[in-house]
Structure I
Amino acid sequence: MFWGIPVYTSISVLVTTLLVLFLGQKVYYLMRREIDFADELTNKDNGAVALSVIGYMTGLFLACFGVIHGPSHGLWNDVMDVAIYGALAIVLLNISTWVSEKLVLRKFSNITELVRDRNMGVGATELGFHIASGLILMGALNGEGGIDTALVFWAAGQISLILLFSIYNLLTPFSLHEHLEKDNVGVGICIAGILIATGNIIRVGISGDFISWSTNFSQFAIYSGLSAIILPLTRVIVDVIFVPSAKLSDEIVHQENSNIGIALFEAGSYIGVSMILGGIFG
């Protein structure tokens, strides 16, 4: 959007984007007023809260990128697009936070885990859900569509994230909720990886101009199906081929301290596969 257009347009869009990010942070803090963010982030050095905030802000950055990435339509239209769709992204990302609390991590209180227990596993999971939601918004807001298409594909993307989390929970030989509540950061890292990968695959599927509901929804369904099949399969491949000397489950949950290196390897594998799929089919 910035290439080949007047400097004043680029600067205006940049300033508007920064204002959206500033407003987005304030709204997030307001919506989670149970957390004293200044105290937790600076005085208490709470890494779990930091992970959640980083994930939210990264998700908002990604959503804003989806708005500004594309041809310019003139100073006024560009600024209004960033302002309107940026505000929409703020609202939807905060609803995504509620979704992660009430529908994904529904067996305990996220606020309690983040603040009282400083649970890095829950912080990592929230980071992953925020970034995944931001990637979905990035795709939904990219191209020639409208608020209605953005809302529909964001909602469909949230459902896909919930389903993928449920599938992953069924396929792993341990309870994700149980081990997250035990402050297992390795489990949180793995969940974050598969959520981000899912969001990235869905982003590829919904990016571009809106053609018709049947066409775009068919494409969304195909990419969601790919993520539901290929990402769980990736875990099996990593377990059998890339880490043959040990079981992933043993390294992540069946020892006193979760193996963070193996968890990062598993999470990175999910994200890497999503990038390859995006390169092939995007």
Structure II
Amino acid sequence: MRRTFLMTKKYLFFSGCFFIIGLSFNFRVAMCADFNYFGTLQEKLVSEGFEREKIARIYQSPQVFFDTKGVSLFFVHREASLNYSQFPSQLSLVGAKIYLKKYEAELSNAEEIYGVDREIVTAIILVETKFGQSLGKRQVINTLSTMASLLDADVRKRFWEEISDSTTLSFDAFEKKASDKSGWAYRELKALLRYTEREEIDILEITGSYAGAMGIPQFMPSNISRFATDGNMDGRIDLFEHADAIASIANFLKGCGWYPGIDDKKAKRVIRQYNPSSYYIDTILQVAQMLK
């Protein structure tokens, strides 16, 4: 009987410890949850004309969160580490030739209307998303909202505390980059909100790259309003459709100065508007030449 009583006391003691530990853990989570990362951002959006109720619904969704892990890539990413040598490979070129044949009508139409070589468009789609197979898995609303929220000094401070051990940037360098990128992301976020409203697309369903680029051509939202085109004439602009993606890429390049027979020097200048990486530009031109 006494042994049973002692065991019961031990059980109650350890149960109590686990209960206290559980309370402590939940308390820490609650304390963290008390900080509204997107509060200032929401007010800024509303002040610029976005409907308060709609903005509130978006940011109250459990799918929307402050994406520390994803956005930290802006501060640790090294472009030169990307493997561009995979794209002029025999395997990639076989896929590109299949794509040229499969979407011959769409590519021919874009070439006729915009004067952009079909091989250039195909090379871009290969490098950007491997013909639509690698579209990115991050929710664009989270990426852009997280980066845009760094406009708030308190949010910026908390974010720095999370990533400071994983970046080579000094605090001053981080502050400058965060300031520049947050302003850029805020403009892209506004463009995303307008695009999804106009096309009646669920903003929570759009996934993309770590930078927020989306669709087969990996357009940033601001480029959608400027260059995205309804290639299949169905009354909607959907960059996850190949016809729209092909026409939109061609329209982008034409809008940036592309013309039939353009020389390599000027072609590089135009492609730089799509992606400023010299590795990227050289790869696009190399693949396009190999496809001719």
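Below is a table of values for the structure above.
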{"quantity": "Origin of the derived value -20000 (helix-only ellipticity at 222 nm (-39500 (n - 2.57) for each DSSP H run of 4 or more, over all residues; to 500); candidates I, II)", "calculated": "II"}
{"quantity": "Value 50, 30, 15, calculated as Cα extents along the principal axes in Å, for residues 41-128 alone, assigned to which of I, II", "calculated": "I"}
{"quantity": "Structure (I, II) behind the derived value 19 of relative contact order in percent (Cα under 8 Å, 6 or more apart)", "calculated": "I"}
{"quantity": "Read-out Rg and Dmax of the Cα atoms in Å, computed value 19.1, 59, structure in I, II", "calculated": "I"}
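FYI, it's all coordinate maths here, none of it is from the lab. Because the structure is a prediction, the values reported are computed rather than measured.
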